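See the structures that follow.
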Structure I
Amino acid sequence: MVTTALNTTKSEEIFSAAQKLMPGGVSSPVRAFKSVGGQPIVFDRVKGSRVWDVDGNEYIDYVGTWGPAICGHANDEVNAALRETLEKGTSFGAPCLKENILAEMVINAVPSIEMVRFVNSGTEACMSVLRLMRAFTGREKIIKFEGCYHGHADMFLVQAGSGVATLGLPDSPGVPKTTTAATLTAPYNDLEAVKKLFAENPGEIAGVILEPVVGNSGFVVPDAGFLEGLRELTQEHDALLVFDEVMTGFRISYGGAQEKFGVTPDLTTLGKVIGGGLPVGAYGGRKEIMSMVAPAGPMYQAGTLSGNPLAMTAGIKTLELLQRPGTYEKLEVMTKRLTDGLLEIARNAGHQVTGGNISGMFGMFFTEGPVRNYEDAKKADLSKFSRYHRGMLEQGIYLAPSQFEAGFTSLAHTDEDIDQTLAAAKIVLNSIAAD
């Protein structure tokens, strides 16, 4: 049991009760703090860049509900729009005008998307886009990358990142071998491995899906030419290229990673930011491909709460806020100051670290690096990360409870927040250097 200087009495009581009610006491595995030790803190409320737990402790938050809170928690303008919509109803199960509005905003922003379908989660978006890849090409096999997480659907739980990596589970019991037999894997940033898979499976591969910037093995960026090489390979073999931008979409630039790197895939999955903190997902792409989706075409996919007015409202207002001048410049400058500062403090304290950021997405590994893929990420010192995470928590800084998760800043974070975070890091990193 990890000791803590924090008063977490109520959190411990609530989590103890939760373990008798829910598997592991949580609704999503990484929340359980399994990889960092100790018990999770239980949130009570959030606002701006801050969170408060049930014991009254205050933290600067760099998780942001795992990415969606790009405008800050409980943004006043988003909340006001939600209250207005709430009076009209929470779910229609029928078309609403707000679907059109958000769809048009997404189409105008994301280079690959000519038509879009809203769903309720990133997992659902990736499940649906996989079915669409196969329906459009008439092929069954797909290529994914080790350490890239595309939700918890059976066919993606092969060499997955995120919570699977955090808990040390290579795959998941309950997933039939026949389900994953058509899922081929390659190391991220390894074009030669992808070429080999295409050569070994001629005319059988429907497409390639990847996180263009990996956030579920920690923060891993693509090598120069990697995304471009995948684009060329898929076109050469009449296969589809899919960017899973659930994490990067509207975060690393308004048009996502595909705008940032100038590489346009055939299909894209989205989530997180486009729901403004409410459950949402989406997939979209070229019109000829999306026309396969029911009721326009034969590939069936549906959802009772898909396109519900509350999620659409939060997404619309969030994207409106992100279009204001200077948004992404602010995120880049602030997040770079944070990551550069953390790396410098860590190295000065004698730690081997590597990391970086793109706009409001960042990460730091306790390894000399570089980290180009999941195998590199696994070389990081997880024990040291656990001590760092606990130390920062005690200093009032809430970081993702896993070495294998990216961090996020928001427009609500201030220079004072960054100063306070770096001051805390100096205390913690110097302390654990002496362990």
Structure II
Amino acid sequence: MNILLIHQYAGNKGDRAVLFAMCSMIKSLDNSVHISVSTSSPELWDNYEYYKEQEIEFIPSAWDYERIDKCRWYWNKINRLKKYTFTLMRECYLNGCSRLVNTFLINPIFYRIAKKADVVISVGGHHFTTILSRDLVSSINFDAMAILSMGKNLSCFSQSFGPFVFYNKRNQILTQKILQKCISLYVREDVARQYLLQLGISSSKIKDTYESVLSLNSLFKTYEYPSAREKRIGIAIYSTQLKEENRERYVECISSFADYAIDKGYLVRFFPMELKNSLPDDRPVILDIISRIDNKNLCDFIDRDLPTDEHLREVAKCQIFVGHKTHSTIFALATGTPLIGIAYHPKTEEFMKQFSVSFYCVVDKNLSSEILMNKLDNIESELDQVGVSLFSKARVLSDKILGDLKKVIYLN
């Protein structure tokens, strides 16, 4: 069996964890499956032993006209006209004639692999939304059009959807048609279901599951109580959409909280969630925060691109975690690490609610060092109780996620 996973972003450690979880689950179901991954930057996946061992191949997206050697002259010309190719593909797709232009507009590497695929899955994350690309004019919709126009089934697994704000009615119609054409849409949280329904997607397409990275709870055969771990607090910031006018307040907030934690006897470790030298890069903001901490010798940050399993094990060494980036909170939940979740999007609030720790969720527009300090004081009083509850819940959900993925693969 050949499985193609699409919509994989290469530079974000959360999205990388999604891929590791997906590949691990697929291989656990059938190790003979051949997995191909369409990703934003195939070269960023070099030198990772797991993917080499499993013979997983990485290919460019359908809308990538730069990573093509064959007929380079043609694709150079197409690349100069790239902004028009989306419109052309959209109109052909909406009018039922996209097969006529497929070989002229789709990256030939992607096309070849997609034609051989028995199952195509849009991997989890937060892709189908206008937050990250105006009107969803991006490789998300383009690659989905490519798959569907080739007559392939497409499933979306463990995703957030929405919000959707369209300025061009044709792009709204396109997104509606793509999502309605998918054979299943597995959502991670209820708010995603509501956004899909508001977009006019049939409820029969929408299935409930959980965040796929929670399945990596299976990496941990035994559980170490938080109180038995080194007295360390892990922190993952969110710099992707940090506006300059808010940066000063944010840096002061986190640095003041770190000072408070250090005064209480904790070591502080920062966990960048973007790959080094990719954009955006968390490190400049982290270094700014550290520069303002009084006892800098008691804090550090992981300045290495850890493989997903190693990253989770580092999180599991912390007594407490503070996560602003979505998957940093998922890492803590999966490992049974008591956490304070900072929500920049309602999905984080719902993840915390799923684990019955809503009290420890802070909406980032309300964020202050005082709130973080109070949450820390509270979580200390029930450290092991919270940790055991999180780990046990993640263990149950891990089995559910695997069962849902099995349905996607074998009922495709």
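We did not get these values from a lab; they are worked out from the coordinates using the rules stated. In this text the structure is predicted, and so the values were computed from the model without any measurement. Cβ atoms are built from the backbone, for glycine too; each structure is taken alone.
A few remarks follow.
- Source structure (of I, II) for FRET efficiency 1/(1 + (r/R0)^6) of positions 86 and 126 (r between Cβ atoms, R0 = 30 Å, to 0.05), computed value 0.90: II
- Structures I, II, by mean projected area of the Cα convex hull in nm², for residues 238-365 alone: label with the highest value: I
- Of the structures I, II, the one that 1.00 was derived from, the read-out being FRET efficiency 1/(1 + (r/R0)^6) of positions 150 and 302 (r between Cβ atoms, R0 = 41 Å, to 0.05): I
- Origin of the derived value -11000 (helix-only ellipticity at 222 nm (-39500 (n - 2.57) for each DSSP H run of 4 or more, over all residues; to 500); candidates I, II): I
- Of the structures I, II, the one that 3.9 was derived from, the read-out being distance in nm of label points 7 Å out along Cα→Cβ at positions 30 and 318: II
- Comparing FRET efficiency 1/(1 + (r/R0)^6) of positions 78 and 246 (r between Cβ atoms, R0 = 25 Å, to 0.05) across structures I, II, the highest figure comes from I.
- At a computed 23 (relative contact order in percent (Cα under 8 Å, 6 or more apart)), which of I, II: I
- Origin of the derived value 10.9 (mean count of other Cβ atoms within 10 Å over residues 70-77; candidates I, II): II
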